[in-house]
Structure 1
């Protein structure tokens, strides 16, 4: 396993950071994009044959793979009539120069939580339909693997998770001779999802007084603020500020930018779901 080094151990040279800031002040970025431009995004499904569902996302050079495994277990005590969602994230050792071998740290845990929150609160998956006989329920395990970190892992991981769930096949729940409920992996049905409610995350970075979409790795090392909005249909289902502060006017600008980013992500996502 691997984790991202504590933020204090990450660094970017003073000259490079000043170059990024000066370019952004003139509405330019180090990779040639404008503040409201996204990198190219590509989504593929069914990339892990041993998983019940899978997808990979390439957002510029950022590369994330999501695998879904279906299990059977007890519902959470506070939601006895619903299935279970568990999201885990791991940054592979070669994904970033700041990745260390060891258990997932706060950054990886937060990545999983933001993705989990967006999926859980939008109705994309009807968890009430994942309860089976005998007081048991389906458990959907989403494992996120960061293959290459060139920034904006949250948006890429969200897309990979949503596409992987659409690709997921549910093994049929059956009773054995003793009456115990088990999964028949030889008989599967598609996981029912409401495509219209697919959650889409869009992150906005802030450097100085400039707000911009889809920060790269170097830009993330120079951020003064960052906020992620997760949308479902025409609603915000989750918002997470992970760094800095935003004025009311900046929040309005960030939301406008995020909506624009969401449209591009959704256009690509619709091609696979």
Structure 2
């Protein structure tokens, strides 16, 4: 009997600690929301609210001596409150499409939301895999289909088709260079070749970017290249997304921020598409 009472008391203390954590989470949410931050998902907020009511009831049941009638009343009250809160949350919560993905090393989180009222797309920076802050609005919204691909642990590519059937791409970059800014195009200067020799990329001030793959040669002037962060580049042909390029996160740089190029220096190439993505690793040749 004494052992059962001890277990009940220990369980009550654990539930009390979980209740405090939920309340701290809700308090933290109120603080960050007043400063322009948000959560990566509104369902985290619902979980914290439901958890607060749930752990409050369990704490009362474990730490306070109650008769059977009071215990049943608390249990039914808990169930009713959780159901009502969940229903109200579903009614109040804005309708939106969320595109999210965790990096292969579980350190970064890619997050894009599409609102239901105007179908606009918004990209969010994330902090600690929980907190999000709006960074920018994507130029074209209303997704009909999409594909997400992590080129590296610090580069994620969103390829999506808009309502007009055009193909677009947006690249989220994380970590990367420890300098204010670096031009990816200048670091791509030279020739890059895959290990099997079937795919190559050449970049120079005169020709722009030339990609040879599957026996076809595609040329892109610098005007058709858009940089993301300090490590990635997107190539477009005027209407559709064509390729995305990322510098490998393990590449080395000199004190001036220039890429040190040798046989181990690597970039990752991805052809824009909605089918199974195929990344191609290219190594510096000359």
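Bear in mind these aren't lab numbers, they're just calculated from the coordinates by the rules spelled out. Since the model is a prediction, treat every value here as computed from it, not as a measurement. Cβ atoms are built from the backbone, for glycine too; each structure is taken alone.
Given a value of 3.3 for distance in nm of label points 7 Å out along Cα→Cβ at positions 40 and 232, calculated from one of 1, 2, which structure does it belong to?
On the way: 1: 3.3; 2: 1.5.
Only one of 1, 2 returns 3.3 for distance in nm of label points 7 Å out along Cα→Cβ at positions 40 and 232, namely 1.
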_Structure from which 4.1 was derived, distance in nm of label points 7 Å out along Cα→Cβ at positions 192 and 256, options 1, 2_ = 1
_Computing relative contact order in percent (Cα under 8 Å, 6 or more apart) for each of 1, 2, which one ends up highest?_
1
*Assuming 19.6, 71 is Rg and Dmax of the Cα atoms in Å as calculated from a single structure, say which of 1, 2 it is.*
1
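If distance in nm of label points 7 Å out along Cα→Cβ at positions 136 and 152 comes out at 4.2 when worked out from the coordinates, which of 1, 2 was used?
Corresponding structure: 1.
Computing log10 I(q)/I(0) by the Debye sum over Cα atoms at q = 0.11, 0.19 Å⁻¹, for residues 80-159 alone gives -0.37, -0.90 for which of 1, 2? Please report the intermediate quantities before stating the final value.
Working: 1: -0.36, -0.82; 2: -0.37, -0.90.
Clearly, the read-out refers to 2.
I have -8000 for helix-only ellipticity at 222 nm (-39500 (n - 2.57) for each DSSP H run of 4 or more, over all residues; to 500), calculated from one of the structures 1, 2. Which structure is it? Show your work: numbers first, answer last.
Working: 1: -8000; 2: -10000.
The value was obtained from structure 1.
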